[in-house]
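Q: So, here's a batch of structures to check.
Each reported figure results from applying straightforward, stated rules to the coordinates on display, with no laboratory input. Model, not experiment: these values are computed from the prediction. Cβ atoms are built from the backbone, for glycine too; each structure is taken alone.
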Structure 1
Amino acid sequence: MLQHKVIPVTAFAQNCTVVWCDHTKKAAVIDPGGDIELIVDFVKQQQITIEKILLTHAHIDHAGGTAQLAKQLNLTIEGPHKDDLFWIEALDQQAQMFGFATVESFNPNRWLVDGDVIEIGNETLDVLYTPGHTPGHVVFHSKATNMAWVGDVLFAGSIGRTDFPQGHHQTLIDSICQKLWPLGNQVEFICGHGPNSTFGQERASNPLVGDAVTGLSS
């Protein structure tokens, strides 16, 4: 079974998540934005082995700790989609803009595309390409546990911002309605910030992308 632990990091309280296969104890870290010591300490406590970093997108609060953690633990980096390359190249500029310490850029070992599958021990995550918040945003979905890691695409009661460079509101709405909703109302999601919710709850009540707004029916 795929296990997970949310570890809020940075001043933005970004929901970094450690996910691991409880049979093999092999693990991945989703969106290590910073506070690397918290991640490393948890991994040591659980006696699990991180093999890779997974990125939903390359904003500083999600990707800022990537280079440091990858070097420290000799990890591969998977994601995001290649259209976020310009955000990776601008990490140092992002750090200055948002008051982060200087961070290193990095080159992902694997750019992700829609339909890719990520292996974590005996478990797998499906990759969905979900642009709009950033042009290269991806989402990770575990069919086995009905869980999804949606980065900053969708929140409990809200959706991601689209006023950053190359963000696009209608593209984000399309990503949510065409990629996330078909996964099923029962799917619980961990977003980049704030509490978990389910796709069904958001379809019923989200004032920006609920069925009452989009005209869809669940």
Structure 2
Amino acid sequence: MGKENKNKNRVIPEPALRRMPCYLAQLKIAQKEGLKFISSPRIANIMDIDPTQVTKDLSYTQITGKTRVGYEVIPLIEELEDFLGFTMLDEAFLFGAGSLGIALIRDYGLKQFGLNITSAFDVKPEVIGKEYDGVAVHHVEKIQELISPDVKIGILTVPVEEAQKTAELMIAAGIKAIWNFTPIILTVPDDIVVQNTSLYAHLAVMFNRLHSKEEKK
């Protein structure tokens, strides 16, 4: 690789960014199967999208396919991992050491994708002082003592009624990006990045699709 990717400074459409980790997963499967090359039609068929969409999405990277053979698997894996930021490990603080928060701490896959949870925070006496896979849970008041310039990401898994207040505390401490697992739409300054991942919203979509299919039978 070794080349500077000028596209990294471009604003990439969010749908394309959402598809890229799926491309990466398919490429890693292809690598395990011993494939040297993979075509955009093959990737598209697996993901049930148009091959031109795959080509367009991958054009944001420096890798281009070869006529009649497709993309070289290993270089494209390396380029996507670098392009998506998965080759660098970013530190993150987690707020809300409940069942979801603990599950995220124990999810080793997050480190493989560049996210390292280094500390957790809560207000419940029964979890403060505990450690989960080497990550200690502190009282939320300790954030100012433990924050460092290296920690720019905060993961929000607190109860709904605490979400906005906790987000404001995170921002005041220096957090620049919030991965929000609550169903609340946070009010934050314009320079703060928020990525909403509501499990309940996706659950509602799944239920709706399931029930719609059942009604058509």
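Q: Once distance in nm of label points 7 Å out along Cα→Cβ at positions 46 and 110 is calculated for all of 1, 2, which comes out largest?
A: Top value of distance in nm of label points 7 Å out along Cα→Cβ at positions 46 and 110 goes to structure 2.
Q: Here helix-only ellipticity at 222 nm (-39500 (n - 2.57) for each DSSP H run of 4 or more, over all residues; to 500) has been calculated and equals -12000, so which of 1, 2 was it run on?
A: It traces back to 2.
Q: Okay, next question. Ranked on distance in nm of label points 7 Å out along Cα→Cβ at positions 22 and 166, which label among 1, 2 comes first with the largest value?
A: 1
Q: If FRET efficiency 1/(1 + (r/R0)^6) of positions 70 and 126 (r between Cβ atoms, R0 = 25 Å, to 0.05) comes out at 0.60 when worked out from the coordinates, which of 1, 2 was used?
A: 1
Q: Between structures 1, 2, where is volume of the Cα convex hull per residue in Å³ highest?
A: Looking at the calculated values, the largest one is 2.
Q: Same structure, new question: Out of 1, 2, which structure matches 13.2 when Kirkwood radius over Cα pairs in Å, for residues 86-141 alone is calculated?
A: Here the read-out was taken from 1.
Q: With mean count of other Cβ atoms within 10 Å over residues 78-85 derived from the coordinates and found to be 22.6, which of 1, 2 does the value describe?
A: Derived from 1, not from the others.
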